[in-house]
Structure I
Amino acid sequence: MRPDPAAAPETEPAPVENSNAIALGLIGDEWNLAIARLAIQDGVRRYKDFRDRLGIANSVLTVRLRRLTEAGVFTMAQYSDAPRRYEYILTERGRDLWKVLLTIWSWEAVWVTEHIEPLPPMRHAGCGQAFSPVMHCLTCGKPAGIHDVRQTFGPSGGFERSVPRATTRRRSAGGSPGPGLVPQTIELIGNRWSASAIAATFLGARRFTDMLAMMGAPPTIVSDRLRKFCQMGVLETVPAKAGSGRVEYRLTDKGRAFFPHVMVMLEWGDRWFRAPEGPASLYTHAACGGEFHPVLYCSVCVRELHGSLVQVGDDPPKTDI
């Protein structure tokens, strides 16, 4: 049978999100981060406590807790029969988010001057000192920065699968404003095209045409993201060639400093949401030639950080992480 030329053309199914996209979709939502922060830092478990502490609308909180539970960050445990009520208990997957929160807090504390409320101070109980997390290579134990890590897409990789399917994720729903605790982090990863743009720069894209090809976004969107990142001080423009009139976009110190957070976030995603066909990305540490996985060390005593020894704020951690 010949196909009917008048029939509507079949549309290709949307690419399945890989671990990179899943991690970005969860961590790029500032309400999710605020909820995870309370659960990890203060041991909050109950709906009412989340709502009262965050000042969040019921509709927003319900959606976020459901999403985080479906993603395996929380498990629900009933604590009351009449009325029937549940606590949200952090799973191992949820507790593992402490590294992501730590790198976000550290970057925002150094590079972002304005916050709705001050970011909590961090102290390493292992040495008793205020510290910053420093990314090291798990294989050789040496420090690693953006110029030390080589990346290629893995079996489930590719740009189309590595960014959340939603074109734009609103910061809130039901008229409730976002918490605004880590505003510039959300500007960088809280939108599909923003996350795609920052990924392209970390992969070495410098020219507008390179960004356009890698991101697969309309030119107006690419221009908007590049302009916003330059305003934030994450990118800067430099002349491409003398007399060409064109510019290249280069990461600033502030932009390069965001790299450890991205690596820790994607490592979390790969650990807990790896696709059946394999990892989304493969990383090599140039210094040792080994497979790269990020681990965080204390900037003061240069020992590996563990969640149970990281004190955030004035009180010791409430959960066994």
Structure II
Amino acid sequence: MRYLNKLINTIKKSKKTVIATHFDPDADGICAALSSAYLVHHYTRRTPVLFCHSNIPSKYTFLLNKYRFTKVLPGFDLMIAVDSAGISRIFPEAQNITDERLQGIPIINIDHHKSNTSFGEVRIVQASVSSACEIIYNIFKRLSVPMNKQLANIFYCGIYSETGGFVYPNTTKESLTIASELVACGVQPGPIAKKLNAKTFTGTLLLSEVLKTIKVHRSVGVMMLTRRMLRKSRARMDDSEHFVSFLQAIDTVRVSVFLREEKDGIRVSLRSDGIVDVDKLAARFGGGGHRLAAGVRLPQGIESARDAILSAIFREIRKRT
């Protein structure tokens, strides 16, 4: 209980708390931030500010309730960083935020990435659990913090998404037990799954364009999304959030590479069945994640980024064979 006492004492001392999650947020990062906001409010009766450098995908609007995320960092005396292996995952280097704004500010680091850099004064990093939401749920449970249906939905969405609907290898007995406890709190799995997996019409048109780019090279599947495709389908980038799963579903594919052309570079999503540790591979390019799922941003064009990533993957595969 010692780390929990330190966690709560640090929260209680704060007058202006910021809760930050990583850019290009996924459901676990968003839901971990929201559940942390409920924890802060429970102990301080203050409403913290939620920060994310990227837009929050519209499909998660139903979870926000009274909370909104901002891209403008206000004054604060405590930061709670969730689902982020390092400060660089929260703030792009161009902001130089680490030097200018974080000096002397206590940081609470809640994360489940093996690659976490152990930053912050309070570190709750558990790489063996399914998600950041699972860590925070256990904090709520151990501290007997009240649970309501809205909060239960938040926890369920984070764990459901991070485990791929309870089918990824990070699905455990514990994560399934938590899911059942959340259902007992009023979560309805069917409607939640429909909201999280819903596709817009324009997003479906975008998917049809992206699927045409699929190529499989020696058990490595690759597909690409260009800005021209976005314009043609009139879709948004967040419509492509789970497109990589279509590569993973191909029976001969062991490593999946999904490249998205954005305004400031190429965003690469990596998935593996274990033949390649994509967390370590992404780290070489300044990214990170988990052994079976990771991501990275690259500054060059999409074809150059594709070639660089594929070369690195094939080198790793040759080491294993």
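Worth pointing out:
- With distance in nm of label points 7 Å out along Cα→Cβ at positions 110 and 294 computed over the structures I, II, the top value is the one for II, the highest of the group.
- Comparison of I, II - label where distance in nm of label points 7 Å out along Cα→Cβ at positions 230 and 270 is highest: I
- With FRET efficiency 1/(1 + (r/R0)^6) of positions 86 and 286 (r between Cβ atoms, R0 = 30 Å, to 0.05) derived as 0.05, matching label from I, II: I
- Between structures I, II, the calculation of relative contact order in percent (Cα under 8 Å, 6 or more apart) yields its largest number for I.
- Winner on mean count of other Cβ atoms within 10 Å over residues 70-77 once structures I, II are ranked, highest first: I
- For 20.3 (Kirkwood radius over Cα pairs in Å, calculated) the corresponding structure among I, II: II
Where a number appears in this text, it was derived from the coordinates with a stated rule and is not lab data. Remember, predicted model here, so these are calculated numbers, not experimental data. Cβ atoms are built from the backbone, for glycine too; each structure is taken alone.
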